[in-house]
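In what follows, structures are represented as structure tokens.
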Structure 1
Amino acid sequence: MLIQKEKINQLRDVGLNSYEAKLWLALLSKGVAAAGELSDTAGVPRSRSYDVLESLEKKGFIIMKVGKPIKYIAVQPEHVIENVRKKLVEDAETQDKFLSRIEQSPLIDELKTIYKSGVSEIDPLDLTGSLKGRKNLYNHLERMIRAAEKSIVISTTTAGILRKKDALRKELRKAKERKVKIRIVANITPEAKPQIEELASVAEIRHSATPARFCVVDGKEAVLMPLDDEIANPATDMGIWVRSKFFASTFERLFDANWQDLKPVF
């Protein structure tokens with residue numbers, strides 16, 4: 001049986017390595033089979049097949065058949081997905097409990113003290129880094145917004161404000177409740193306006209045809225997104241983070257100067 005490389009790559013997303021994916025696909029095609037037969041079909045070395053099959057059994061992808069010779073039964077794909085989902089939820093709950101214990105322990109205060117003492121010795125220019133991938137970028141923006149005390153300014157595109165409405169809405173609302181002043185400029189098309197109306201309850205929004213992409217918090221730190229939003233995708237998008245009062249406040253002043261000439265959207 002020819003095992004498609006694409007299927008093997010997709011199965012990595014559900015936690016299987018290459019050998020596990022090959023053997024499971026081979027077993028699916030047979031229903032029940034012995035290790036040697038599966039090894040030959042999948043092209044997996046016999047010396048590795050038993051260990052890999054044992055791993056698949058633990059993960060809930062296969063069942064070992066009672067009797068001799070030892071054979072294996074394929075678990076239905078929909079049941080496998082259910083097993084994987086349950087395992088992910090259980091692992092997430094375990095990790096969450098662990099992190100909650102750490103968060104409430106004296107260790108976190110000690111780590112904060114170590115960090116603050118280290119940061120105080122760092123040149124502001126050293127607190128500059130790149131954020132690769134939109135997921136990492138938005139996680140960092142969430143962190144910045146969560147720490148905001150006075151102001152948040154965001155310049156973005158039509159697509160950008162629609163993404164931020166979904167990804168940053170919760171943290172922006174919390175910032176608003178802390179009395180943080182939030183202002184957003186973006187190219188608001190007639191089609192996009194109804195979709196972002198809910199943002200008007202937490203931020204002042206004005207229309208700008210300039211496709212600049214950046215966020216400044218408290219005039220102290222900024223994230224600049226240098227890629228054209230029309231060509232960037234979730235994997236290739238990136239940001240440049242700078243924690244420098246001089247740099248961030250300069251961008252905020254440019255934002256302020258432009259703000260006065262822009263028309264409110266709502």
Structure 2
Amino acid sequence: MKVILLAGGFGTRLSEYTENIPKPMVRVGDDPILIHIMRHYAEYGHKEFFLALGYKSRVIKEFFLNYKELNSDFLIDMNEGKIKFYNSPKDNWAVSLIDTGIDTLTGGRLKRMQQYINNETFMLTYGDGVGNVNIDKLINYHKSHGKLVTMTAVRPAARFGELTIVDDKITSFKEKPQLEKGWINGGFFVMEPEFLDYIDDDNTMLERTPIEKATSEGQVMAYKHDKFWHCMDTKRDHELLEKLWSSGDRPWTKK
């Protein structure tokens with residue numbers, strides 16, 4: 001099944017890094033977060049990727065054009081101009097890099113990918129969120145209900161400690177717990193091609209009119225994921241992911 005990644009936004013809330021590179025190229029450990037996301041799908045056998053690019057698209061294109069060289073040891077025969085690779089990366093993916101416009105909104109970016117979908121069910125996610133979503137179960141759930149869209153619903157960790165107060169007395173305190181109420185959009189969609197008819201043009205935001213209209217018509221179902229999920233939206237988010245990576249606790253890399 002094809003996987004579309006929205007990787008064209010400006011990433012303004014992560015401006016410490018995105019002045020020079022697009023947000024999907026911000027590194028966690030040795031690799032851009034985009035690669036972490038793609039490897040998660042690849043673990044479940046989905047290796048055909050379509051990247052909807054926009055802001056600083058050239059950076060992402062150059063990264064993949066030089067991917068083998070940057071991730072290998074090699075010998076250069078200076079006399080004959082030949083290169084011998086010693087340990088090339090084993091990411092046997094097919095990656096299509098499509099420039100969807102610098103100012104195009106998320107819905108418009110998806111609409112521009114229509115010609116590559118070939119009227120097939122496809123997956124879609126953002127280029128800045130990682131999680132240990134079970135992709136097999138997600139797809140099976142989508143097939144079971146017959147609706148146009150399955151959205152992975154997540155419960156992120158709270159930004160601050162949570163207090164329970166009774167008669168002005170604190171009866172419990174949890175340091176940044178996972179929210180017990182209030183599911184949010186975590187990306188990791190499965191969609192039918194007919195959903196693209198809900199998108200008008202480049203100025204359409206996916207999360208507004210298209211999703212809202214499909215929801216009102218009963219065409220959007222939630223796949224509840226209550227395990228690890230984290231969006232790299234701010235510098236603090238990035239620092240948390242870096243801390244997890246450095247500690248060896250990398251939950252998004254596990255099935």
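No value in this document is a laboratory result; all are computed from the given coordinates. Quick caveat, the model's predicted, so the values are computed rather than measured. Cβ atoms are built from the backbone, for glycine too; each structure is taken alone.
Upon calculation of Rg/Rh (Cα atoms, Kirkwood Rh) from the atomic coordinates, which of the structures 1, 2 produces 1.14? Of the options listed, only 1 reproduces it. Given a value of 24 for relative contact order in percent (Cα under 8 Å, 6 or more apart), point me to the structure among 1, 2 it was derived from. Among 1, 2, the structure yielding 24 for relative contact order in percent (Cα under 8 Å, 6 or more apart) is 2.
For which of the structures 1, 2 does the calculation of helix-only ellipticity at 222 nm (-39500 (n - 2.57) for each DSSP H run of 4 or more, over all residues; to 500) return -7500?
Values: 1: -15500; 2: -7500.
It must be structure 2, since only it matches.
Sorting 1, 2 by distance in nm of label points 7 Å out along Cα→Cβ at positions 27 and 131 from high to low puts 1 first, with the largest value.
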